[in-house]
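No lab work stands behind these numbers, since they all come straight from the coordinates. Keep in mind the model is a prediction, meaning the values are calculated, not measured. Cβ atoms are built from the backbone, for glycine too; each structure is taken alone.
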Structure 1
Amino acid sequence: MNERIITVTFAKCGTCIYAQKFDAKDAADCFGYPPTVILLGATKDVLGRPGVQLETFVPRVQKDRAGCSLHKRKDDFATQGSS
C-alpha cells in the first residue's frame, strides 16, 4: 500500500497581491477589479444645469474568503514566496 500525506491548500484572499492591509475586522479592500461607480444623486449647479454626484467603491473582502479567478499569490519572505 502506497500511503502518502497530501496537503491540499486553497487560495485565500489574504494571500493575494490585490488585497490591501487587513483591518481589525479582518476585511480589506480588493484592488483586483476596477471600482464600482454608484450614482448617489443629481443636483443643479448655479446656472441650472444638471449635475450628477458619483462615488466609486472598491470591494471589501474577508481574509478567509476563497480566492477569485484573478488570485495571484503574494511573495512573502517568511514563507519563501509560498504564502
Structure 2
Amino acid sequence: MSDPGSAPTIDESTVAVVKAIAARRALHRGDPAQAGLTKSAIAERVTGITLPPRSGRDGWWLVGRLLDDLDDAEFSVWYMRRRAASV
C-alpha cells in the first residue's frame, strides 16, 4: 500500500466515485417517489466524474463529482486511504 498522505491513484479515485454513484442510485431506487423510474432511468440521471485528486485537509482528497438530476444536486466525492491497523 502506498503512503496514506500521497495522492490516490486513478483506480482508487474511480472506485470512490463509482461507490458514491451506486449509493445515490440505491437511495433513489428505495424512494417511493421514484417508483415509476427504471434502474436505467435513474442511472441516466445520477452520474459522476472522476477528477484529478486535489488535496484537502487531514488526509482527505477530492477525487470526483456526483451529479444528481433527480434531486437537482451536485456532490463532491472525497477519499481517504485507510491506515494500516497497528498490531
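Numbers at a glance
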read-out: FRET efficiency 1/(1 + (r/R0)^6) of positions 12 and 28 (r between Cβ atoms, R0 = 30 Å, to 0.05) - structure with the largest value, from 1, 2; value: 1
read-out: Top of 1, 2 by mean count of other Cβ atoms within 10 Å over residues 20-27, largest first; value: 2
read-out: For -10000 (helix-only ellipticity at 222 nm (-39500 (n - 2.57) for each DSSP H run of 4 or more, over all residues; to 500), calculated) the corresponding structure among 1, 2; value: 2
read-out: Identity of the structure behind 16.9 (criterion: mean count of other Cβ atoms within 10 Å over residues 44-51, calculated), options 1, 2; value: 2
read-out: Identity of the structure behind 14.1 (criterion: Kirkwood radius over Cα pairs in Å, calculated), options 1, 2; value: 2
read-out: Structure (1, 2) behind the derived value 31 of relative contact order in percent (Cα under 8 Å, 6 or more apart); value: 2
